[in-house]
1. Assign the value 1.00, calculated as FRET efficiency 1/(1 + (r/R0)^6) of positions 3 and 67 (r between Cβ atoms, R0 = 30 Å, to 0.05), to the correct structure from P, Q.
2. Taking relative contact order in percent (Cα under 8 Å, 6 or more apart) as the criterion, which structure among P, Q has the greatest value?
3. By the measure mean count of other Cβ atoms within 10 Å over residues 19-26, tell me the structure among P, Q with the highest figure.
4. Who wins on mean count of other Cβ atoms within 10 Å over residues 75-82 among P, Q, i.e. which is largest?
5. FRET efficiency 1/(1 + (r/R0)^6) of positions 51 and 115 (r between Cβ atoms, R0 = 25 Å, to 0.05) was computed and gave 1.00; which structure, P, Q, did it come from?
6. If you rank structures P, Q by mean count of other Cβ atoms within 10 Å over residues 43-50, which sits at the top with the largest value?
7. Out of P, Q, which structure matches 99 when volume of the Cα convex hull per residue in Å³, for residues 11-58 alone is calculated?
8. Work out which structure the value 105 belongs to, where volume of the Cα convex hull per residue in Å³ was derived from one of P, Q.
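Nothing in this text is a laboratory measurement; each read-out follows from the coordinates by a stated rule. Please read all numbers here as calculations on a predicted model, not as lab measurements. Cβ atoms are built from the backbone, for glycine too; each structure is taken alone.
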Structure P
Amino acid sequence: MNILQPPGWARAKGFSNGIAATGKLVFIAGQVGWTGEGEWQARDFPGQFRQALANILEVLAQANGKPEHIVRLTWYVLDKREYLSSLRAVGQAYRELMGRHYPTMAVVQVSGLVEDEARLEIEATAVVP
């Protein structure tokens, strides 16, 4: 896996601008902040983020993947302000689960999610060597 950093560009903070990788592609459906059994243990944004990311990693493990194999995360959030005000707790949870691996990312504010209690949904793409 190679991080793509164009010459002269400022270094991205908390994500990569691009990644080139070779291996088995793994596509992970959007995950919300409920457990694998469909139970909501957290109602707040940071708690739901932690659970959604843990869900992604659990699905990825089924393909023998690890956090460092994730090349893309797309976040769908209901409230940009809620996301921004949660960045410290989100960052802590992220580092606990992902370490210092920062794939390409996009965060998109949406008007709604299918699951009424969800504060966010995250989908992922990984490349497992």
Structure Q
Amino acid sequence: MTDLTPNIPEVVAEVTALFERYEQALIDKNVEVLDATFWNSPYTIRLANAEHGYGFDRIHAHREARLPGPGTKEKRLRLDVLTLGRDIATVTLVYKVRGRDMTGRQTQTWVRFADVGWKVIAAHVSMIAEQPVL
């Protein structure tokens, strides 16, 4: 059976650093880093407020069309990184939406592949009007 030990410190640090790199790439519109973050597969999914990205090619097309800048994230409210063993992770971010009385939620599922390293295989971004209980 695969070791699914939760939150091995060095694995959490590795995934957290990759997440932060991705977040900065969103601000900078660094499409190379954004693309490198996601698994280059037709099975990869990214669902967001204005995007249904089924497959890497659709996700890439959205990245190309997106404007650079800080996006919708005004202030982080909570960031959780959960790793299971050395090859599976989830990252969940709750944030205040810029200029709106809304809360954003972002979730990513990460897998470490033997040939390409850590990649996001599924992601979801949504907003709610209610203030979350954190």
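1. Derived from the structure labelled P.
2. Values: P: 39; Q: 24.
Across P, Q, relative contact order in percent (Cα under 8 Å, 6 or more apart) peaks for P.
3. Values: P: 13.2; Q: 16.6.
Largest one: structure Q.
4. Numbers: P: 15.6; Q: 13.0.
Once mean count of other Cβ atoms within 10 Å over residues 75-82 is tallied for P, Q, the winner is P.
5. Working: P: 1.00; Q: 0.35.
Structure P accounts for this read-out.
6. Going through P, Q one by one, mean count of other Cβ atoms within 10 Å over residues 43-50 peaks for structure P.
7. Numbers: P: 99; Q: 91.
Only structure P yields this read-out.
8. Numbers: P: 105; Q: 116.
Only one of P, Q returns 105 for volume of the Cα convex hull per residue in Å³, namely P.
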